[in-house]
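All of the numbers you see were taken from the coordinates with simple rules; none came from a lab. All figures in this text were calculated on a predicted structure; none of them were measured in a lab. Cβ atoms are built from the backbone, for glycine too; each structure is taken alone.
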Structure 1
Amino acid sequence: MSLIKKITPVNLLEEKKKFFTDETYNPQFKYATEFDDDILYKHGYPQSKYLDLSQTILDKVHFKYAESDLDKLRGASVNQSQVTKKTVDFLKIHQLEERFKIVWSNSFVSRATITTDTIKLKLPTDFREQDLLSMLYHEIGTHALRRINYEQQPWHKKKKKYKFKNYLKTEEGLAGLHSLLPLDFQYAFYPALNYVSVAYAQQHSFSETWHFLKKYIDNPERCWERTLRRKRGLKDTSQPGGFTKDMVYLEGMIEVWNYLNKNNFDLTKLYFGKMSWEDVDTAVKMNPDFKPLLPSFYEVDKEKYSEKLKEIGKLNMFI
């Protein structure tokens, strides 16, 4: 069983209903299997240098915009059938329509996730036009393509043998950068909010974390989702603590942006597979003639890709 499945509550919908009846209630979660609490902190704890930057980004954005304003900047809402069609079209562009199936469910924790052969989308649907493209760049343009390239490497499923480092921060950092590309509003607002709220959840209850997030998130469904992501893994969510994985998005974005900035924003080596930016030279040496499958948003206009990422780095003070 994967880590995410282990820490996804089996009584999620029941506890959600109780919480929305009383927002001071702290959900009492049950899990399919027992696990050691140490797994919740395998990604470490928030660092002050990133916490300060995150708060600066939040303050800049929140001073000018409510979340409803940010929604409007992302275009009109799109319904479930439109999301499905756009997703299929994006898969076809990369010749992946036979590889992945699309599954919708109200039991999913995250709005969108991708596995080896499935794209999981959460009901009720919550996408806008630019938002949808952002998700496709993130899930398919980054995660799916890096996975497919990884499957063709001599180090596939042998990363420990070749002493490859943990890839998660690079994986999510790159996906996070790419998710900003199609947006008119390119502040890393949500990665910053993730970082600050992970830190907050380490010292507060579910209900307290919910009310903290409500300052930034107008939509109750989204606020529930983000609070749940902070506190999942706990049985009694009145206690401090919770899963810290979501802080890696911002840390990864900064690390990957700096790697790309030093390498002329050439994406090719990073797409040799699911690996850390620190292992790209090793990967290339092991398979020097490999031609990775690259995302259309990079292939079509590499100069535009470079310029947009430079703007994103400057705007978010990644330098």
Structure 2
Amino acid sequence: MSPSLHDAPDGAQIGTFTLTARIVAIAFFTFICYLAIGLPLAVLPGYVHGNLGYGSVLAGLAISVQYVATLLSRSHAGRMADTVGPKQTVVIGMAACAISGVFLLLAYAFERTAWLSLAAIILSRLALGFGESWVGTGSATWAIARVGPLHTARVISWNGIATYGALALGAPLGVQLEKHWSMGALGGAVLLLGVGGLGLAMIRPAVAIVGGHRMAFKSVVLRVFPHGVALGLGSVGFGTLAAFVALYYASVSWDGAASALSAFGGAFIGVRLLFAGTITRFGGFRVAQVSFVVEAAGLLLLWLAPNPGMALLGAALTGCGFALVFPAI
């Protein structure tokens, strides 16, 4: 077979461009979902802390509750993709993103009643967490079904690029929306992204649902537990940035917290594109070891940074380190 041709699920051979186009067409839903996640990422901690008057713990909780919802719903998202199909899973996930936008609009409407506004924000984050699970899982399995399991690594890589590219774009865009308009504009943008993604997903062709023997959840957990723990610890870097970088910048009177998220995302994409081949060359274990060291160095630099420039470098270094953790593990 020519190196520029690849086997498709239907037995045909397709070129590299066609293969990539098929993957990107589905990974685009991941991009839409994470753009909706990225828009309020640098705004909400400051909004909860400054506008609503709550402490940094609740401000961090307003961000992190999304990831609790994602964690709790991930296994359900996998079962849904297996039973009702990945397309339907993505459609439901996009609907959840749209609902998140509605709750953000309500948070803005209830701004004068702080506890009610905070409750709406938490509900918005929960809906977004469920949407992240369903869209992330559904789009990955949808793309794999489109191009075949042989190209799973490519699908994972493009989904990662879509994820952190959207976050890198969404964070500063969200800051500008809130700055020049209001939190209401932010909620409206998230709502439109969810509705638009839902509409696009509905018109794309579905793939066949492949039956098979399903492993018990306990067996799956035991098999992936060591790798999952390592990946979870590696995700701490992004979680720290997502939940607290805006508050950290505000506490030291720096501007540009969204730039730190963009630096993280940009560095992530650059390393994922340029150095993905190192996993095949040196092995996943060695690459993961180096990645963890680089990520830890980035977080250390971010903590000790004497100025915004060094903090930006720390965020970028954190993104460099995290970029290959998932594919390596």
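Summary table below
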item	result
Which of 1, 2 yields 10.7 [mean projected area of the Cα convex hull in nm², for residues 136-295 alone, calculated]	1
Top of 1, 2 by distance in nm of label points 7 Å out along Cα→Cβ at positions 176 and 208, largest first	2
Label whose coordinates, when helix-only ellipticity at 222 nm (-39500 (n - 2.57) for each DSSP H run of 4 or more, over all residues; to 500) is calculated, return -14500 (choices 1, 2)	1
Label whose coordinates, when distance in nm of label points 7 Å out along Cα→Cβ at positions 16 and 40 is calculated, return 2.1 (choices 1, 2)	1
Identity of the structure behind 4.7 (criterion: distance in nm of label points 7 Å out along Cα→Cβ at positions 48 and 288, calculated), options 1, 2	1
